[in-house]
Structure P
Amino acid sequence: MQRRLLLAAVALANLAHAAPELAGLTRRGQARFRFLGLHIYDIRLWSAAPVTAANWATQPLTLEIEYARGLDGTEIAKRSLKEMRGQATVSDIQARAWLAEMRAAFPDVKAGDRISGVYEPGEAAQFFFNGEPRRRVADADFARLFFGIWLSPQTSEPGLRQQLLAGGDGR
């Protein structure tokens with residue numbers, strides 16, 4: 001009896017923490033990002049349909065990052081831009097515009113905070129902070145390169161990419 005109550009309590013707690021941007025989606029993969037041995041964040045890939053190495057750029061999906069430590073939002077934006085420029089040539093004018101968008105999207109974070117990005121292929125990226133809408137960037141190139149930080153073959157973290165895409169069919 002106590003075991004059933006405990007399981008019910010855990011299930012209710014998980015429902016209470018469910019983020020609206022994840023509604024109806026299945027977790028497809030997850031990974032832990034470390035830098036110099038320090039746990040920086042956990043990242044999870046969510047989607048309604050399977051996501052693979054071949055179809056990620058055309059598949060609606062959500063990446064959820066849960067931070068393990070505090071980070072400055074401007075530094076998150078700068079690092080994101082650097083990673084995006086590692087995948088494609090980005091003009092200085094475009095880079096400044098995208099950096100401004102990301103600075104507006106990414107607040108300073110502390111341990112336990114979540115930033116989720118919803119990828120709308122060919123259209124936009126929408127960002128949420130702890131389940132609350134934060135900013136939508138209606139730029140298809142920005143969206144593809146931003147999500148490519150983790151999912152593109154040109155990622156700087158191929159092991160993390162492999163872990164995220166390993167469960168493409170949700171199994």
Structure Q
Amino acid sequence: MLKILGSVLILLAGGGMGITMAGYYARRPQELRSLQAALKMLETEITYTATPLPEALGRVAERAGPRVALLFNRAREELMSPAGCTAREAWEEALKAFYPTSALAPSDLAVLRQLGPALGISSMEDQSKHLRLAMEQLGREMAQAEEKASRYVKLWNYLGFLGGLALILMLY
């Protein structure tokens with residue numbers, strides 16, 4: 001009876017690990033898509049309505065996906081803090097808080113970091129160009145992430161359960 005219970009626990013643990021890894025690969029393209037949409041909204045707020053940056057970040061956070069809204073809310077909070085900081089510093093702090101909980105790769109973070117120096121200090125036209133460039137780069141990253149997801153999601157699902165099964169066979 002204990003062997004069966006142990007076997008079931010090992011199988012479930014292996015499967016859980018596989019599902020967790022598969023979830024990472026499946027979540028990354030979704031987050032990149034949400035980021036692209038949020039950056040498009042930010043471009044619209046800055047370019048067409050000439051909204052001040054803190055207010056624009058807040059509006060984007062209200063309309064963006066829940067995971068991406070954290071980034072824009074944090075950037076807005078940093079800009080509005082009594083200590084005061086530049087848009088670049090606020091964006092960097094928001095990225096530091098957002099990145100560990102996201103499924104983004106270091107290359108995605110690099111694209112977002114390049115956006116910080118252009119926010120709030122350059123002209124509307126220049127900010128728009130930087131936002132479009134970031135969206136284009138995120139689009140390329142998204143295509144790679146979708147290709148990886150199509151390859152690795154099933155692999156990790158199967159690998160988790162089969163790894164657990166192999167461990168059970170080795171132990172008994």
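Laboratory data are not the source of any read-out in this text; all were calculated from the coordinates shown. Being a predicted model, the structure only gives us computed values, none of them experimental. Cβ atoms are built from the backbone, for glycine too; each structure is taken alone.
When log10 I(q)/I(0) by the Debye sum over Cα atoms at q = 0.13, 0.20 Å⁻¹ is calculated, the result is -0.68, -1.21; to which of the structures P, Q does this value belong? Checking each candidate, the match is Q.
To test your reading of the models, identify which of P, Q gives 1.02 for Rg/Rh (Cα atoms, Kirkwood Rh), for residues 45-116 alone when calculated. Working through the options, I get structure P.
Ranked by mean count of other Cβ atoms within 10 Å over residues 69-76, structures P, Q are led by Q, which has the greatest value. Using distance in nm of label points 7 Å out along Cα→Cβ at positions 53 and 157 as the calculated read-out, with 1.8 as its value, let me know the right label among P, Q. Working through the options, I get structure P. One of P, Q was used to calculate helix-only ellipticity at 222 nm (-39500 (n - 2.57) for each DSSP H run of 4 or more, over all residues; to 500), giving -29000; which? Source structure: Q. Computing relative contact order in percent (Cα under 8 Å, 6 or more apart) across structures P, Q gives 39 for structure Q.
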